[in-house]
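I've put the structures underneath this note.
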Structure I
Amino acid sequence: MPPMRLSGWAVFDLDGTLVDTLGEIHLALNRVLVRHGRNSLQREVVRDLVGNGPKTLMERAWSRTGSDARGGEAILLAMEYSREYEKNPVGMSRPYPGVHEGIQRLIQSGWRLAVCTNKHGNAARALVRDLGWESWIRVVVSGEESFRKPDPRPLRFAFQKMGACFGRHLFIGDSEIDLKTAQNAGVEGIFLEHGYGVKGGFQARSFSNAVDLFSWMAQSGPFMR
């Protein structure tokens with residue numbers, strides 16, 4: 001039998017999937033490191049540290065620049081990093097090529113889209129708003145508001161908030177954590193190769209760029225609702 005047509009409900013990771021935010025992450029992280037007397041890190045080093053939210057980022061950065069963060073120190077550092085991130089100028093982070101147009105076309109053809117991220121919620125919602133996607137992506141589920149990926153509950157909550165019915169739903173991300181989250185939630189995981197993470201051992205459908213991803217979604221998705 002041919003594969004089931006896509007349901008028309010999809011959830012995206014944010015950093016490294018829809019938007020290149022590495023510049024903002026790099027600047028905010030280095031401000032925290034220098035304030036605590038540690039060496040700043042090169043952009044490509046920071047790229048390897050990104051994934052699983054601010055707390056994990058700070059734990060990895062602390063290990064890379066000296067002694068490990070102890071006890072509740074990583075939580076305080078993550079809060080400090082989040083405050084620094086919010087100080088970054090608006091417009092630093094930009095969508096990957098084809099993302100803005102692709103989202104617009106999907107919405108016009110009847111898709112319902114959301115974001116599920118381990119990023120801090122205020123920063124995630126501000127980024128969606130600054131990019132002009134607020135009317136297209138109305139559901140943003142973030143790490144500090146619920147359980148964290150790869151726990152399936154935040155992803156399931158995102159689909160629930162969208163009012164998704166039964167069907168072949170998608171979760172699109174750029175990391176092994178995203179694919180594990182999709183697997184745990186019982187939805188189809190899609191891997192975008194232009195981001196910060198790796199696919200790992202998952203046998204998931206992959207796309208090298210957003211243009212090809214959105215073209216496939218448009219061809220395989222629902223008609224207008």
Structure II
Amino acid sequence: MLNARLDTINRSEVLLYLGCRGGQVPEDLERSMDECWEQLKIVARPRLTYRIFPVENGQLSGSGLLLEGRDIQRHLEDCYEAVLLAATLGPDVETLLMRTQVMDMARALVLDSTASAAIENVCDNFEKDLRADCQSKGLFLTDRFSPGYGDLPIGLQQQLCEVLDTRRRIGLTVSQSGILIPRKSVTAILGVSETPRFRRSSGCANCTMFHSCKLRKDLPCSYFS
């Protein structure tokens with residue numbers, strides 16, 4: 001059984017979420033990121049749950065899920081199993097974010113982006129551990145693919161969470177609009193294959209919907225200077 005681990009954040013990823021692309025990072029932003037990371041380490045309670053299903057004709061046999069779209073079919077091509085994952089930083093992070101939004105919106109934006117990088121670290125660590133387990137068996141793992149990536153509908157979140165029983169197992173629910181609650185949570189699908197698989201770089205910048213995504217921030221670093 002693989003466990004949730006949060007051990008660091010990718011600062012470049014935080015800056016990407018903030019809309020900073022190149023150039024000098026203001027000292028006050030650097031300091032704010034450090035302070036937000038320290039806050040998150042105190043309140044975050046990372047948890048995850050996962051299940052493994054056979055893949056038959058691009059679908060997860062026995063899951064009851066219908067995987068729509070060409071992108072997820074390409075993702076699972078030549079895979080004989082798939083891993084459904086759900087991970088969260090916990091409700092205390094959500095509370096901290098809401099409290100910070102009331103007091104200091106600029107600080108809240110940095111905290112929000114830092115928390116996004118933190119949940120990615122939890123998922124990266126899970127993927128690293130799972131990949132090592134697969135390699136020990138001579139198997140190969142795809143990267144993560146989440147509802148909302150490419151043409152995989154965001155509405156799949158609800159069904160995926162039901163399959164994983166996330167409400168009971170890790171306290172994760174889904175709003176009517178498909179938003180995960182707590183917000184700093186992730187669901188994903190990873191394929192297992194007997195042959196090497198091409199791996200995309202992870203993160204928002206490599207999603208096919210990067211330029212049109214309504215959820216992605218696009219704030220200049222000068223906003224914080």
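Only the coordinates and a few stated rules stand behind these numbers; no lab work does. Keep in mind that what you see is a predicted model, and the values were worked out from it rather than measured. Cβ atoms are built from the backbone, for glycine too; each structure is taken alone.
Suppose you compute relative contact order in percent (Cα under 8 Å, 6 or more apart) for every structure in I, II: which one lands on 31? Answer for the origin of the read-out: II. Each of I, II could give log10 I(q)/I(0) by the Debye sum over Cα atoms at q = 0.11, 0.16, 0.19, 0.22 Å⁻¹, for residues 27-146 alone, but the derived value -0.43, -0.83, -1.06, -1.28 comes from I.
Calculating mean count of other Cβ atoms within 10 Å over residues 131-138 for structures I, II picks out I as the one with the greatest value.
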